[in-house]
Structure I
Amino acid sequence: MSIISKLAISDSETKRQRVRRYIDSKNLDGVVITTREHFAWITSGGDNHVVYPTNIGFGAVVITKNHQYIIAHSMDADRLMEEQVKGQGYELVKMYWYEGDIRLKAVELAGKRVGSDTIFPGAEDVYMDLVDMHYPMTVLEVERIRWLATVTDDLFSTLARTIKPGETEIDIAAKLRNMHTLAGLEVDGMIVGSDERCFKYRHPLATEKPLEKYLMLHSVAQKWGLHSNLTRFLHFGRPPDKIRKVYDCAAGVEARVFLILEPGLKFAEILENQKRWYQELGFKGEWKYHFQGGPTGYVIADGGRSLTDKVVQVNQPYEWFITVTGTKTGELTLLTEEGLEISSYINSSWPGLDVSTPYGDVIVPDILVL
């Protein structure tokens, strides 16, 4: 057995312990996990998907106080056991397609009072409680986050220097998606937009429009169920003042968020600071037009956490969606015991922007000028 497999087995046991403590605290008999994101978390990187356009997978995990099951239809059951949860101690319950939804059996096995990460008859919704259990990330997850951040930064840096004016947004997006695939990454989201479309739309999805000078690259890369949300901009020739001003504001807000992060800080307080910083930097109200970011990991981003009383934790990864009309910043960052690291900008070849703030100075990615 490989070292990584042994780590995953130990890591998955840590996750089950968290769920069982939760079961005891909520007086539940069991929890049913069916979504791709929670399945990946509880199995330390397992994948229960078959169909892409849904987050409901084709295998369910049931955790009770004393048992753990994998429930799946016959076409997926053995594969899940042998390739996704091998060695993790699950008991397989195999169903046939004509016996109905696997969650029917899962809820039955879970007991009388059951929590589920999907809305299902006979079960209580515990989706967000499970998200909270993702943090703090384990040692294995932290290393995976760092690897994912480094790989995605390298993909963007490599691709950017091959792009030429006249290429269509769709062609550029196709190249970026292919690079992710060759690197062993799934793509759970992609935005490639250029020129005036960056000012017209927050999410300029790729079209047949040819690139002139200004390009936005964004992808949501995924491996082991973990995500790296990365946004970078490039410009052919010196960016005009219109672009420079909006990017400097976005980078300024981003830098300030980086520098104030500490354990125990409320996400709501971060949002209140962001509102003030946008105004101070000359772009009042821009916070209204896009999620302002938050924790990432197995969920792409929990942008609504800033509307709660939840707090920042150690070993928690983030992407802050800092947008100003015409631009955006977004890096995969990680708060550790040693402080904040911009995981997607370590030993990067992408040019940096030195941002001075009342909280200190930090270098963040700049617009790449070609």
Structure II
Amino acid sequence: MNHMEILERLVGFPSVVSISNDTIVAWIKDYAEQNGATVTVLPGPEGDRANLFATIGPKDKAGYVLSGHMDVVPALEPNWTSDPFHLRAEGDCLFGRGTSDMKGFLAAALAALPMVANMQLTQPLHFAFSYDEEAGCRGVPHLIHQLPELCAKPMGAIIGEPSSLRAIRAHKGKAAARIEIGGRSGHSSRPDQGLNAIHAMTMVLNDALRAVEALRSGPLDQNFEPPYSTLQVGTVAGGRAVNIIPDLCSAELEARSVAGVSPTALLEPIKLAAEALAKQGFHTVWEVLGTYPALSLAADAPLARLMEELTGTETLAAVSYGTEAGLYQAAGIDAIICGPGDIARAHRADEFIRVDELAACQAIIERLAQTLRS
């Protein structure tokens, strides 16, 4: 199968984040095994989702990992001009949910797999496909934890997020959390008899706003826009009517941190402010929605130089979006981002990838495999 045919199959699986992915995992497993790979399916703790790890070449030698996620965001945008889970070709463009983010990379990697399997590699090429990346990289930590049982420590991991096939060395870390504050309801004419959860949340959010301003002073990394860590409140919900004291209020917030700063630590003061409300009689719940560390790979790192040779283009210092790459680096494996498509096309109606981008990505992967031959 060529990369277009594979992409058509992959897009046809509505592998939306946070739901079962058994059908796409089963198809990739069968395809990879039929074409010479050794495949391990790694079920996650959720019970209905799994990572997949496939290898061409000797597992006991150091090689490279091609990393991508199988999940996609929901296709709820109202202005799709075709079925988002049916690949549509129009000229050089292929439309469908996940074409750029990031089933295009999976398709290019799987299209290269049969040729790679015939190369008699003396060092392995691994295919690490994860679940629930779009929910805060929830699946890949389980895969990375099991890597020592699956293969020798890799020399590097290439994360195929859409980057226009420009290798990228850094991104910010991220942590997201949900706060729920429970108070006591009552009639608005007697606020003294209730506990207003929205008023309590306002106090917590004021602390968050002060943190937002404080982050502007640094630490700074001029490779990013903006060059400092950030914090944002993304959603707030609460209340039933204007004359009822609201007994419940929730908010979701996220922190994005430059390298050397823990995104979880940026949220900690907000968590403490919420928990302090217990002294006033409020009940609070703090739920971590997802977290991953920043990526920071040196420009002269062997993996960065290898990607420059394979792509024929200098590496890019940093991007604003996040990936699974920081988790590989935190596990002691050098990581870099490089994949087909454009992040600007992701998470929007009529997401697409170009045929030439798929072909170019497949060619890069095949050149990578050539470096693993004796």
Structure III
Amino acid sequence: MAIHLDLTSDAAQLTKSICDILSVSGTETALADAIEAALGQYDHLKVTRNADAIVAQTQLGRASRIIIAGHIDTVPVADNLPTEFREIGGEQHLWGRGTVDMKAGVAVQLKLAAELTAPNVDLTWIFYDHEEVDASLNGMGRIARTQPELLAGDFAVLCEPTGAVIEGGCNGTMRVEVTTAGVKAHSARAWMGKNAIHGLSPVLDRLAGYESLEIAVDGLVYRESLNAVLISGGIATNVIPDAGKVTVNYRFAPSKSEAEAEAHLREVFAGLDATVTVTDSSAGARPGMDQPAALAFVAATGLEVRPKYGWTDVARFSALGIPAINFGPGDPNKAHADDESVPVAQIYACEEALRKWLSA
């Protein structure tokens, strides 16, 4: 039986409706069907489907195009569906899986996509799948590969949870493995070997003494960080280990390229008897807060603007040359939590801010 979404309903109630449609990553089809059907009723929107991603566009011939995007999948349910309205800390919340990450933002998108028939810019609304799993499955990435014309735009907003303030761009992230080599020996005759775990000590000393940089990008100050996140070595309690490994995560400012980030890491560990291997890397995204669209958003809403320290899909827009910001309801610290909940007031605040910006 087809699921019906009423895009004229209250934004908080619409959030509840879409949250209660199970859409753990890989099971988004029912929600994608419902979104496609709901948006397809509006003549001012051209609706395109790409697997379980839905793209709706206005074609008004405006001077610029804004992309507003959100993912429709969630992490697995933890006995927190169906959703409920609850009073938490004296404030009304919608509690349950997906309320923060990120269906409150998606509900705002859907409501405004239906309502804004004559915005001051052309709009591309993107509702994409598989964000919470391996990056190779990401629906936004798939669109970029298969229908890149759908991602053409001058500025983008990703409705990830930000507590209803603006978070510009995002830091990049890189993981490296720093490994040391030794010689096995019986621990009773340790002098016959070379302890690779002990060889990690200078690596950890470098990390402990590292002073993180603060770097201004487009008027926002991004704080970098460099940390050991995993450590391993050894095969038995009576054997001197011949291998040791520290996994290091570097969060770098969006003004740095991945090549520059890697070069910096190799400089940090230069001169040590260790090997540095990059295992994972994603570029950051400049916030574009000097762009007319961003300036107009801030002017229209008067909202606080902060840097985004974590990595989000705004980086995919940045890779396409499109500056982007994060803006959506919900505390990101509640994303994926068993007690995930969004303040209802933040849903309305984000709805009103976007409406005001796009209608001015």
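No lab work stands behind these numbers, since they all come straight from the coordinates. From a predicted model like this one, the values you see are computed outputs, not experimental measurements. Cβ atoms are built from the backbone, for glycine too; each structure is taken alone.
The table below lists the values:
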item: Ranking I, II, III by FRET efficiency 1/(1 + (r/R0)^6) of positions 142 and 222 (r between Cβ atoms, R0 = 30 Å, to 0.05), the structure that comes out highest; result: I
item: Label whose coordinates, when distance in nm of label points 7 Å out along Cα→Cβ at positions 70 and 350 is calculated, return 0.5 (choices I, II, III); result: III
